[in-house]
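Chemist: Listed next: structures, encoded as structure tokens.
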Structure I
Amino acid sequence: MLLSYLFYILLGFLPSLIWLLFYFRKDAHPEPKKQILRIFAWGMLIAPLAVIIELFLFWLTVPAAGFADIFAMFDKFNDGWRATLTLVFFAPLVEEYLKYKIVRTEIVKNSHFDEPLDLMLYLIIGALGFAAVENLIIVLKTPLMPIGQAFGTISFRFLGATFLHALSSGIVGYFMAKSFLETKKRFPLLIQGLGIAVILHGGYNYLITLTASAPETTFLIAILILSMAFFVSYKFRQLKKHLSVCKL
């Protein structure tokens, strides 16, 4: 039984680790491994906080209910507009802000922050830590899902939710980096980046609540993810041209 749980834990981490290696290899000036692990760990730590905040916001829409009722309604997604509001607006807003806040607090004042690209990379790293916890929550449900189902779920999340977290944070990271290059527009750029990330993240969450097997839904999800991936990849290459030291 212990070996089974260890295997499922590794399976839960796998999507984040693969994407982490993918983006790490793109950095011409690799960041310190200790710092990478630190931000990844912070991303994992804020995941439970995000769940608590989201459940609280959900509770505000049904204040007469107890927390046991809240968990039941949210888990089964059978409470109509309240669950939709939480998944499409509350969850993306809370999660994107917390991921941004990690980098804002832990990196901006750090001596290793010396080029705009760092912000984009660290936002992605924190997001992958966050996504790893989400994956663990899903695959470690009791009783454990069959191994075939677990592989299918993780494969879908590798190309879906995990990648979505990395891309949405990458978008925030780009606008955050741009705000350090255009200091007079810093606040509007930050709001723009967070706003775009929240809208796209919310759009993805809405699409996955529809019939997942419907061809049109799968097509729309694929278009959304591919469009975000193209934007992040393009902006990633743009930021590589700005290697000057960032000034606060």
Structure II
Amino acid sequence: MSVAITAVTFDFWNTLARVPAGKGVMTEARLRAVTTACEECGVEVEAERLAAVLTEVAQSYERSWEVGRHFHPREGVEMLVAELGVEGATAETIGEAFLGAGRGVALGLSPDIGACLDALATRGVRIGIVCDVGFSGGELLRGFLAEQGLLERFSGWAFSDEVGHYKPAPQIFAAALAPLGAAPEEAMHVGDLRRTDIAGAAAHGMRTARYRALHDDPGATGEPEADFVLDSHLQLPPLLDRLAG
């Protein structure tokens, strides 16, 4: 007999929320923010060089993320200001511009996520977040959810910059489940990426659902498929009902 699901954790990017359509939206936002900060601080840097430095920072993050070595957003700041040769208050101003650039991007909620969260709440399901943040930290992402009136729906979360681990590491899933008071076998994780969301949650003993409405991850050789595949968040509450039945 299967164990009823009492808690659900969600990935953030391409599961709870999405960036506007268009390639490199966040990259361009960081470039604009850092350019403005440099100008305000009197730091002279050619546009092409600044773009190259930011690309190098982003690539360092990607390489670390792919192998599971945690790369804190502040490491990106350290690389950036070192390359620009600035320190003190100037470095702090430029660093904060870099880290806060995501506030200038109009993120959108995934379709029907609000109705899904409400339906889970009426069933007594506790809800959490497990997120690899990139350079937009947990504080910023919680702020977005608060602006959308959704933050109060979540009883626990694990953002990589605060936990110090990326998915698929078990520590980040455990950190999200602890405040939900749920054992792994009582929980389901919903996310879009097979390597991180699906493989990580499954290895931790959770059931898994791959949400593909915003990003249909084909997966690489050996990367697992989820227990369930969702084309809409509205499929999740009745799925939990069937599992409980």
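Laboratory data are not the source of any read-out in this text; all were calculated from the coordinates shown. Small disclaimer: the values here were computed from a predicted structure and weren't measured. Cβ atoms are built from the backbone, for glycine too; each structure is taken alone.
Chemist: Here distance in nm of label points 7 Å out along Cα→Cβ at positions 145 and 185 was calculated and came to 2.8; which of the structures I, II was it taken from?
Modeler: Source structure for this number: II.
Chemist: Of the structures labelled I, II, which one yields 34, 15, 14 when Cα extents along the principal axes in Å, for residues 89-128 alone is computed from its coordinates?
Modeler: Going label by label, the one that fits is I.
Chemist: Figure out for me which of the structures I, II the number 4.1 belongs to, where distance in nm of label points 7 Å out along Cα→Cβ at positions 57 and 225 was derived from the coordinates.
Modeler: The value was obtained from structure II.
Chemist: While we're on this one: If helix-only ellipticity at 222 nm (-39500 (n - 2.57) for each DSSP H run of 4 or more, over all residues; to 500) is calculated from each of I, II, which structure is the one that comes out at -14000?
Modeler: This figure was derived from II.
Chemist: Looking just at distance in nm of label points 7 Å out along Cα→Cβ at positions 41 and 209, which of the labels I, II belongs to the structure with the highest value?
Modeler: II
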